[in-house]
Structure I
Amino acid sequence: MIDVLVAGGGPVGLATALYARRAGLSVAVIEPRAGDIDKACGEGLMPEAVARLADLGVDPPGRPFLGIRYLDGTRSAEARFSHGPGRGVRRTVLHQALRRRAEAAGVAFVTGRVTSVVATGACVEAGGITARYLVGADGLHSSVRAATGLERAARGPQRFGVRQHFRVEPWTDLVEVYWLPDVEVYVTPVADDVVGIAVLGGRPLSLDRALAATPALQRRIEGAAPASDERGAGPLRQSSSARTAGRTLLVGDAAGYVDALTGEGLRIGFAQAQAAVEAIGRDDPHSYEGEWLRITRSYRYLTGTLIRVAQRPALRRLVVPAARTVPGAFARVVDLL
């Protein structure tokens with residue numbers, strides 16, 4: 001019997017496995033997908049996420065960025081990080097770096113999917129493997145969350161995302177966020193010759209339509225060859241009734257998700273991974289619930305507030321002007337990320 005079984009081999013699952021190995025625990029990752037795992041996301045690592053990766057011995061190649069710029073027609077507002085740069089990293093590149101580090105650390109890998117969870121006293125059986133603890137890190141549509149009865153219907157309008165890369169030299173050292181009447185367009189430099197463009201909003205969602213509504217951005221990538229296929233994700237809002245059920249703990253998107261609007265997914269996912277392993281080390285899984293609430297508090301409040309604003313056209317039009325009028329407040333919000 002192993003100490004920890006991690007369901008899901010994405011970045012948060014692999015970080016969980018690395019924290020477990022560092023704590024001296026035996027750990028296996030069960031994942032149905034082979035190769036480097038891709039995902040429709042903005043691919044911008046906030047400074048704290050970069051620092052956490054470095055602490056785990058992971059240094060994926062990418063393109064540094066120094067802050068965030070909001071744009072709305074001819075108006076813009078920007079804020080630069082005060083605690084070091086973030087980094088744009090292709091999700092496949094990040095996965096490869098984490099996977100190699102996990103293999104070197106002695107993490108075992110199993111091909112499979114967890115569809116049921118059986119708790120038997122001092123252990124958990126899932127995916128044909130018995131472990132003292134199970135950590136569900138299997139994403140937005142988590143089967144572990146469903147199997148443990150922690151699934152809860154998400155309330156409110158649902159949003160989706162679509163992403164594609166273009167082969168063009170980045171023109172700024174910031175992540176750009178274009179605020180359109182009904183969607184946001186994110187531009188993240190991920191290499192010296194590649195930018196990723198992601199669109200977030202309600203259905204129907206179209207990357208082409210969003211670019212057509214953003215002439216300045218369309219001119220930037222005019223003639224640029226696509227560097228990836230379009231990839232979508234959603235619905236983004238997911239909810240769970242709790243983050244623990246017996247000896248099962250949920251981390252990352254599986255634990256619940258608000259929206260990608262503030263780009264904090266991996267920052268808080270890595271923090272959750274560490275907190276979950278620390279709770280396991282204390283043999284007190286239920287203490288993780290309080291830590292999860294603490295770790296996600298700013299994300300839930302800030303992102304939830306911004307989403308409520310974004311869903312009201314009259315308020316949405318004020319986002320960039322407000323950030324421009326009170327740059328100090330905008331800078332403090334960016335630093336909270």
Structure II
Amino acid sequence: MAKMMQAAIARKLKAPLQIESLPVPQPGRGEVLIKVTACGVCHSDLHAVDGDWTPPPVLPLIPGHEVTGHVAALGEGVTGLKVGARAGVPWLFSACGSCEYCLAGMETICKQAEATGYSKPGGYAEYMVAPAAFCGPLGDDIDMYAMAPILCAGVTTYRGLKRTGVKPGQWMAVLGIGGLGHIAVQYARAMGMCVAAVDIADDKLALAKSLGAEVLINGRDGDAVKAVQDRIGGAHGAVVTAVATQAFEQAIGMLRPGGTVSFIGLPGGDKDGIRASISQLVNGELSVHGSNVGTRADLGECIDFAARGLVTAKIEKQPLSAVNTIFDRMRKGEIVGRVVLAIG
């Protein structure tokens with residue numbers, strides 16, 4: 001009789017997840033079976049189960065792409081990991097490794113890439129399988145629950161910061177101090193940047209201050225763009241982790257000449273657009289980058305920051321059975337930091 005596991009599964013979109021007993025999957029060639037310890041709850045999981053993006057996720061779906069756990073079994077040909085080793089599974093489940101993007105170190109935009117918890121079963125379960133080559137090795141002395149959000153929120157914000165080209169001592173504006181933003185503040189500080197935090201909630205700005213942000217701007221109190229320009233002379237770079245269209249437009253206006261913004265947050269739906277001044281972009285030689293999760297190299301670097309205690313996710317542990325309540329809280333914007341499902 002097959003060994004069974006508990007998992008939260010979406011069998012149709014825009015419906016609550018169901019907690020079901022399912023067979024434990026078996027690793028194929030090049031894959032490992034992970035006994036899940038923890039899985040962070042990302043806003044992308046909510047977009048997935050609500051069917052907000054095109055193409056939609058593969059159903060039935062086990063969401064979750066911020067996974068930490070232990071290797072429980074090895075598929076054929078796996079040599080880099082051993083049974084019992086700690087490992088993390090990120091959003092980037094796999095990439096082809098041979099296309100022009102993969103060869104250029106841009107595997108995040110590989111056209112054959114698979115996504116954990118979207119096109120492949122994820123970590124809202126007691127066990128999952130993942131390609132060994134795309135798992136992030138984890139040290140024996142790290143907090144497996146606090147590390148879980150680093151597997152997405154960490155690597156995504158870290159890559160976005162890198163793509164701005166901002167140097168130590170220069171100003172970085174972080175727009176949106178939520179699950180992604182509070183981690184972005186920490187990576188920016190760990191990379192030597194000065195941080196201006198922008199949000200519309202005082203409690204989130206207080207969190208940013210406690211994490212090292214030097215300038216706090218509440219967008220409800222007035223013109224946030226003018227405040228950034230007046231107080232720091234404009235930002236050398238900006239990352240947008242919020243999902244409101246206005247934040248993306250404001251970020252461009254917050255830049256000083258020659259500045260670069262990385263768009264990270266993803267609004268629900270594919271028709272959202274922004275208005276930007278072409279003359280402002282041209283005359284100021286501003287750059288706008290999209291930044292999509294992170295490569296395996298980015299993952300290793302961002303895990304190292306966290307393992308050394310330079311970045312720590314603010315987490316709230318909840319059981320797998322609470323997942324639908326967590327999604328409802330997320331829809332209402334009631335979560336500060338990151339919720340992590342304690343599974344194993």
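Taken together, the values in this text are just the output of simple stated rules run on the coordinates, not laboratory data. Because the structure is predicted, anything quoted here is derived from the model rather than measured. Cβ atoms are built from the backbone, for glycine too; each structure is taken alone.
Given a value of 4.2 for distance in nm of label points 7 Å out along Cα→Cβ at positions 189 and 293, calculated from one of I, II, which structure does it belong to?
I
For which of the structures I, II does the calculation of relative contact order in percent (Cα under 8 Å, 6 or more apart) return 23?
So the calculation was done on I.
Starting from the value 15.8: which structure in I, II was mean projected area of the Cα convex hull in nm² calculated from?
Values: I: 15.8; II: 16.9.
Structure I accounts for this read-out.
If P(r) over Cα pairs in 5 Å bins from 0, in percent, for residues 229-308 alone is computed to be 3, 15, 26, 23, 15, 9, 5, 2, 0, which of I, II is the source? Don't skip to the end; give the middle numbers.
Details: I: 3, 15, 26, 23, 15, 9, 5, 2, 0; II: 3, 14, 20, 20, 17, 13, 9, 3, 1.
Clearly, the read-out refers to I.
Given a value of 19.4 for mean count of other Cβ atoms within 10 Å over residues 237-244, point me to the structure among I, II it was derived from.
Working: I: 19.4; II: 26.6.
Clearly, the read-out refers to I.
I, II: which one has distance in nm of label points 7 Å out along Cα→Cβ at positions 117 and 253, as calculated, at 3.4?
Here the read-out was taken from II.
Work out the source of 3.1 here, i.e. which of I, II gives that when distance in nm of label points 7 Å out along Cα→Cβ at positions 101 and 213 is computed. Write out the running numbers ahead of the final one.
Numbers: I: 3.8; II: 3.1.
Computed on structure II.
Work out which structure the value -7500 belongs to, where helix-only ellipticity at 222 nm (-39500 (n - 2.57) for each DSSP H run of 4 or more, over all residues; to 500) was derived from one of I, II.
Only structure II yields this read-out.
I, II: which one has Rg and Dmax of the Cα atoms in Å, for residues 141-180 alone, as calculated, at 12.3, 33?
This value belongs to structure II.
Taking volume of the Cα convex hull per residue in Å³, for residues 85-220 alone as the criterion, which structure among I, II has the greatest value?
When volume of the Cα convex hull per residue in Å³, for residues 85-220 alone is computed for each of I, II, structure I gives the biggest number.
Once distance in nm of label points 7 Å out along Cα→Cβ at positions 69 and 173 is calculated for all of I, II, which comes out largest?
Biggest value here belongs to II.
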